[in-house]
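Next up: some structures, all given as structure tokens.
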Structure P
């Protein structure tokens with residue numbers, strides 16, 4: 001595939017376009033969902049991580065929280081996540097999102113809406129391309 005991309009400009013264009021779409025993804029949220037996401041991230045990140053791996057995830061979530069805070073403050077919808085933030089969010093969602101099911105039901109609904117938008121992209125990373 002790499003050789004074909006180097007020699008075929010049309011294939012190179014398509015691979016570059018697909019890669020760009022995968023590298024940064026726009027999560028479609030309304031204004032109240034953006035605020036709910038900020039509240040959940042604020043609550044979770046106020047706790048002290050108990051492992052190095054969780055601390056790394058929290059560093060990426062801290063960047064995401066700041067991005068969400070700015071969107072919320074300006075009354076804007078949607079957020080854009082880069083690949084690292086997407087992966088950190090997936091890890092965090094898998095391990096910790098259920099604590100908000102009763103604690104913050106609308107926020108939990110928002111988390112599920114985000115993960116449902118991310119799943120097709122996560123699946124796309126696992127597709128093997130054959131000649």
Structure Q
């Protein structure tokens with residue numbers, strides 16, 4: 001993010017002022033970026049029932065974290081691996097691959113969730129089904 005002549009790595013840290021040789025500080029800087037640019041805005045969107053925009057930010061977060069974790073893997077492989085390693089619900093069948101293809105690719109490339117996918121604020125997915 002740029003404000004006037006200052007480039008920010010995160011909301012509170014200027015890019016060129018970061019000491020990349022201080023691992024403890026880098027953790028703080030990284031956390032500030034993830035929460036400040038991704039998760040806190042996603043939470044605000046969720047609180048306002050803006051599921052589509054919230055979902056897009058969450059997908060961007062997963063994409064970012066998977067790239068940091070598995071930098072040499074192809075995007076689909078690294079995202080699937082990250083999801084399976086960090087969110088237990090994605091360890092069932094082809095759930096992680098479908099999330100990548102239908103949600104991530106759909107939203108990022110087409111501005112939509114591909115067929116049969118949706119975001120919901122219902123605690124149980126079946127709560128939204130009209131009978």
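Throughout, read-outs are computed from the coordinates displayed, never taken from laboratory work. This is a predicted model, so every value here is computed, not measured. Cβ atoms are built from the backbone, for glycine too; each structure is taken alone.
When mean count of other Cβ atoms within 10 Å over residues 83-90 is calculated, the result is 18.1; to which of the structures P, Q does this value belong?
Only structure P yields this read-out.
Comparing relative contact order in percent (Cα under 8 Å, 6 or more apart) across P, Q, which is largest?
Comparing P, Q, the top value of relative contact order in percent (Cα under 8 Å, 6 or more apart) belongs to P.
Ranked by mean count of other Cβ atoms within 10 Å over residues 27-34, which of P, Q sits at the highest value?
Numbers: P: 17.6; Q: 15.0.
Largest calculated value belongs to P.
From which structure (P, Q) was FRET efficiency 1/(1 + (r/R0)^6) of positions 35 and 115 (r between Cβ atoms, R0 = 35 Å, to 0.05) calculated, if the value obtained is 1.00?
Computing FRET efficiency 1/(1 + (r/R0)^6) of positions 35 and 115 (r between Cβ atoms, R0 = 35 Å, to 0.05) on every structure in P, Q gives 1.00 only for P.
For FRET efficiency 1/(1 + (r/R0)^6) of positions 59 and 75 (r between Cβ atoms, R0 = 30 Å, to 0.05), which of the structures P, Q scores highest?
When FRET efficiency 1/(1 + (r/R0)^6) of positions 59 and 75 (r between Cβ atoms, R0 = 30 Å, to 0.05) is computed for each of P, Q, structure Q gives the biggest number.
One of P, Q was used to compute distance in nm of label points 7 Å out along Cα→Cβ at positions 19 and 51, and the result was 3.3. Which label is that?
P
Figure out for me which of the structures P, Q the number -12500 belongs to, where helix-only ellipticity at 222 nm (-39500 (n - 2.57) for each DSSP H run of 4 or more, over all residues; to 500) was derived from the coordinates.
Value -12500 for helix-only ellipticity at 222 nm (-39500 (n - 2.57) for each DSSP H run of 4 or more, over all residues; to 500) corresponds to Q out of P, Q.
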